[in-house]
Structure 1
Amino acid sequence: MSFQAKTDFFGLGASVAGIVLTDSTLNESASVAEAADDRGDIIAKEVYGATAAPSCDFVFKAKQTLNIILGKVNTLTGPFAGKYCVTGYSVATSMGTEPKLTVSGQRLYDTATDSTTITPGTIDVSVYHKAQIFLGAFALTGSGCHLQENTLNVQATLTDASKDGDMVAHDIHDGRITQSLKIVQTGSTIPTVTPANGFIITSPLTRTEADSDYFSWTCELTKYLESVEHPVVLTPP
């Protein structure tokens, strides 16, 4: 059986050999300007500012070193032709579950080039179906304590300048890497999470005591990233 090919909005499948695209969504949206009469009924309206915030889901077929640059502009051809950039991605890992990569971004204007980019660095992802620690971000200690889940999030904020709802310029900032953990405690020793490599604990260890179950703990670590500006060359109209 042959399924229809999915759209890789960010061109990652061609450059990253160890991942396979499984799902993609265009996520189109628009704004509406409305004017109302004395009763509040709409008497005039205008739809403007059509845009898209696509996302792509991947699974891993081999151990992979990710090196995804936020803000890097990709030119797409075909039915969804245009300029797109990655604004963030996540890798979800948990016990007995395959690791999954989700990449999200923004459709830009036709003349878009790299404005500012953020390079999170290389991130190794194992193909094994287990909870993983990324970038050596922390050490987990405590007899009988085990990591059950960890979701890596690499995110930045995109801002834009627009005229009549149409984007004419863009930039990104506020890059950060977070890792969100779930830990099980099977003995009397509580877990200890010690951050490393520029990470800090931004959500302290919090314990949940569910009925008829072992204690579980959650925690979040964050590393903040710097952006790099690139000269934007304008072409005269």
Structure 2
Amino acid sequence: MNSVPCWLLTDPSGASLIEGRMWRRWGRSVTHREAGPVIAGYACDSPHLPYLLDPIHDRLGVTARLWLAEVPAPLHLDPNRIRGAAWTTWDEWERPAWVAGVADVRVRLRLALMASAEAHPHPSFRARLRNLPVADLKTAAVRLEKICADAAALIGRAPQAICLAAMAVRLAARRESGEPDLADIPARKYPLHAWYAAMAAACACTDLSPLADAAVRQECGRAMSAAVTMEATV
């Protein structure tokens, strides 16, 4: 097994689409080999992260199933996403309780804020982003717009990750108030704010595992997070 756990998301039936044209069904101790590194998944310590990034990758939705996998010689696409020619799914992992639950929106936005904080060089801005409350989404959207304006005034422009996080919060606030989601392809499986939140996190170009776990702890409580944290021996 790789030193960093590998994860594969599948649809509810246990199948995944390879290169947009081939379906493969997975299960316990199932191996598939393809001609080239075309099977995509995740290499990260956090089992939360695949669900948080799914809106910008496979878009399988909140009913996706998560599998702990082994991938010989994976090709790293970014700090968290990998491809491989051969995957073995060893066991199914329990879906985190926050997914599709009452904390779903807050966890996704919290990751976006924590990750976008990494994109700003000034400590005070990083603190403002990390600690921004999201219980009141309308207020959070206004405060985040101010952070974007202040960042632009300080360094000439607001980093893209912060702008994407601001858009995620704004869209979540619109949806909470009953306004319809903007029509877009990414919204087929997720509300559009989930796509922007995942994009904000990905734009930080950093290891998102500790941030994903921290987002769950902060928005859901330490007890729930501990129940789904992978043991170091896995």
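No lab work stands behind these numbers, since they all come straight from the coordinates. Treat the numbers as computed from the prediction; the structure is a model and nothing was measured. Cβ atoms are built from the backbone, for glycine too; each structure is taken alone.
18.2 is what came out when Kirkwood radius over Cα pairs in Å was calculated for one structure; which of 1, 2 is it?
Structure 2 accounts for this read-out.
One of 1, 2 was used to compute FRET efficiency 1/(1 + (r/R0)^6) of positions 79 and 135 (r between Cβ atoms, R0 = 30 Å, to 0.05), and the result was 0.50. Which label is that?
Matching structure: 2.
If you rank structures 1, 2 by relative contact order in percent (Cα under 8 Å, 6 or more apart), which sits at the top with the largest value?
2
Figure out for me which of the structures 1, 2 the number 0.95 belongs to, where FRET efficiency 1/(1 + (r/R0)^6) of positions 63 and 175 (r between Cβ atoms, R0 = 30 Å, to 0.05) was derived from the coordinates.
Checking each candidate, the match is 2.
For which of 1, 2 does helix-only ellipticity at 222 nm (-39500 (n - 2.57) for each DSSP H run of 4 or more, over all residues; to 500), calculated from the coordinates, equal 0?
It traces back to 1.
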